[in-house]
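Any read-out appearing in this document is the output of simple, stated calculations on the displayed coordinates, not a laboratory observation. Just so it is clear, the model here is predicted, and its values are computed rather than measured. Cβ atoms are built from the backbone, for glycine too; each structure is taken alone.
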Structure P
Amino acid sequence: VEWNENIHVDENARRISELLKTADEYATENACYIGQREYLLDKDNDLTVTEAQLYFKTVRPSQVASLENSISDWIHRH
């Protein structure tokens, strides 16, 4: 997720937290990286403070489309 706004990493985390609540209906597990990561060996995946990388696990592959739609709808509303 790239918010395309000049926001603080705390605001980024708050938004992602809200977004994850929406995903709870479809995702059984989630993980996310919010803001800058400082891994020396993973420079290709650096994030800025306005970006987040999200990972989700669903019970069935058929739930992925519903999860994507739910997240997309949330992003368009906010």
Structure Q
Amino acid sequence: MELVDKLEKQKFTIEKVKYNNFVGVFGWFINSRILGRKEFPILQPIIFDKFIPIITKIEKLFKIPFGMNLLIIANKP
């Protein structure tokens, strides 16, 4: 992963790398790439928010290799 490589090159110790919001990738792809929308319909984020607890549990159980957000915890000795 490019960002991890750059951090390691600067002598950071990587503690954790985790993607979040893997479901958002599908919503973005369908809305932006397939349907060509510039804005999301008002109801979509409201519906998505209802599924956050389920999505969070899935992300804790499985190491999902992609997502809308990337969390890296790194230390520089």
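Of structures P, Q, the largest value of volume of the Cα convex hull per residue in Å³ belongs to Q. Computing distance in nm of label points 7 Å out along Cα→Cβ at positions 13 and 29 gives 3.7 for which of P, Q? Structure Q accounts for this read-out.
Thinking of P, Q, which structure, once distance in nm of label points 7 Å out along Cα→Cβ at positions 21 and 53 is computed, gives back 2.1? The value was obtained from structure Q. Taking relative contact order in percent (Cα under 8 Å, 6 or more apart) as the criterion, the highest value among P, Q goes to Q.
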